[in-house]
Structure I
Amino acid sequence: MAAFTTFMQVGVFAVVPGVTVWAAWHRPWVAVPLICLYAITLFDGAEKDSKRKRAWPLFGRRFWLFKFMRGYFPQVLHVPKDFPASKAPAEKGESQQYFFAVHPHGCMSEFRMLMDGQFLDQLPGLEGKQVCWLAASILFRLPICRELCLWSGCCDAGRATAEKMLKAGLSVGVIPGGEHEQMLTTYGKEIIYIKKRLGFVKLALRFGVPLVPCYVFGVSDSYHTSEFLIDLRMALVKSLGIAIPFCWGAFGLPLAPFQTPVNIVMGQPIPVEKVAEPTNEQVVAAHAQYVEALQKVFDENKARFGYGERSLQLE
């Protein structure tokens, strides 16, 4: 699995673009029409439209590679027994809506794509609707990566897109720490970038959607990381929103995760009052309540998964 993950990463960022250029140069009569056909889907805006989403529930649940990877770590989603959406809707057409926030990002966050099917299986209260996971815009411009993101329920991370999804009554998921948190990932430490991340809380208030804190135990230990050229790489994050993690894992391979158990623990939903235009004070207060709930999820479960000696570092 570790080797396959490396192959996928190299394939998306190097092999596919290279082969495409070669084919366009040497076999233009075949390659160019195919590239044009693909370009139609590449720029069709599906990642920003709630009615054109190409989410594929069966893919997230049954794709053999995802099933294999979930067993490799293994990866387990822990949902509270009394979580409202853990039961099927009482009436046909009834559905529940949540704003799931997951921490930390980790170097590569493979867990995000893998847990899509787990959410569908363990949260029937969502009435079979995939959670719309907010993902970086650049991912939807990369062949293969775009399809994997769309099929597993991702949508563009822009605020306008998130608002469309929430307005359509869909649940939304986000990894608030984003690229900053990705670059802060350090083996053996639990670091989350949350102090300046108030945007997702403000969105939850505007639509009155309960916030659900989730913590991923094990993701920080999936790779060893390096701070080589960290200032330059952080500058790229701040200026272009592009993260370039330097990490390696199993067999010393780059981008190959260790076989570290990944346990995703979901907290209870935090009700928020619907406020069309929340004030800064209201956002800050709701954010503080959220951080407190996230800290509780971490503290109450860290010993259970072998991280009892660790503390949560908030950046």
Structure II
Amino acid sequence: MKVDVITFGSITVDTFLSSAEFKLVQDKNGTSICERFGAKVEIDKKVICGGGGGGNTAVGLSRLGLSTAVVAKMGDDFFSETILAELRENKVNIDNLVQENGETDSAVTLVSKGGGRTILIYRGKTRLEWKDIDETSLSSQWFHVASLEGNLGLAKNLFALAGKNDTKICWNPGKTELKNRAEIKALLANVEILVLNQQEAEELLAEEMTGDSFWEKVMDLPVKMFFITQGSKGAFLVIPDQKQKYFSPAFSTTSVEDTGAGDGFCSGVVAARFYQKTPKQALLWGLANGAGAVSHFGAKAGLMTRLELEKFLIEKSLSNKV
């Protein structure tokens, strides 16, 4: 299998439930969605679709014109055929998608008015392992590695394979991986692009993004490009070896539901670099595709084609200057 990009990560079945009746409660820990025990709440909208970092980024990259394959593990339950059909429809190669007897990982997302959400996650026995992968079939210019549910051993093997084959890596590790800061940092020299949100970046560096010391630590990382997303505020691009930092505000858009913004951002960034766009242009591609993702229910519905993304950037060019 020779493709432009191979994505690694999870495949899930996602259910989105939206209701104007969801009650938002503020306390010292932030905002919570709360409902009275025993109550019945009317749902305004329900969407069931495929999700997960592996599947979402594969679809995003395919829509942007790259030949794409996904490597992940899923169950063989009722929802699996729907997910497979969705991937095939989006021209994603699924030859290395592993199915085992059992349930596919799932998530239920409660969406409040304005797009804020709470996610309930069920993880089955479908964590991807090195033994599930036929390394001889993995040939591509890029690997995109999403959350591996804490499996840093798998990450190490994938990065070693990428180094052997001169494959570039975009890494978007999950919160379970980030608990092992030392191991994460030891792998960054192999990484072309690192993508984290602000909270994850603060976790990695054990420092809040409030002063110069945070950015000093960022500049010491061996990664080539580091993107730090801040949701509706925008995102930073850092090029550590040049000691350069750039910020772009998010594009103005109506957020229906925030899930998938990160995967959309990653897809945009990797596609931009594949097409030899500059790092600054890659930042805008990521923000544009992330904006598309949050404008629809489900992580895939709003992901753009290359033509749509370039048109979007032309229309929004006056509002975002890096």
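When distance in nm of label points 7 Å out along Cα→Cβ at positions 48 and 136 is calculated for each of the structures I, II, the largest result comes from II.
Source structure of the calculated read-out (mean count of other Cβ atoms within 10 Å over residues 208-215, 11.9) within I, II: II.
To which of I, II does the computed value 1.34 (Cα Rg over 2.2 N^0.38 Å, for residues 176-223 alone) belong?
On the way: I: 1.34; II: 1.07.
Computing Cα Rg over 2.2 N^0.38 Å, for residues 176-223 alone on every structure in I, II gives 1.34 only for I.
Out of I, II, which one gives 12.3, 39 for Rg and Dmax of the Cα atoms in Å, for residues 240-303 alone as computed from the coordinates? Computing Rg and Dmax of the Cα atoms in Å, for residues 240-303 alone on every structure in I, II gives 12.3, 39 only for II.
When relative contact order in percent (Cα under 8 Å, 6 or more apart) is computed for each of I, II, the one that comes out at 23 is I. For which of I, II does helix-only ellipticity at 222 nm (-39500 (n - 2.57) for each DSSP H run of 4 or more, over all residues; to 500), calculated from the coordinates, equal -12000? Going label by label, the one that fits is I.
If FRET efficiency 1/(1 + (r/R0)^6) of positions 40 and 56 (r between Cβ atoms, R0 = 35 Å, to 0.05) is calculated from each of I, II, which structure is the one that comes out at 1.00? Of the structures listed, the value fits I.
Coordinate-derived values only; no laboratory data. If you're wondering where the values come from, they're calculated on a predicted model, not measured in any experiment. Cβ atoms are built from the backbone, for glycine too; each structure is taken alone.
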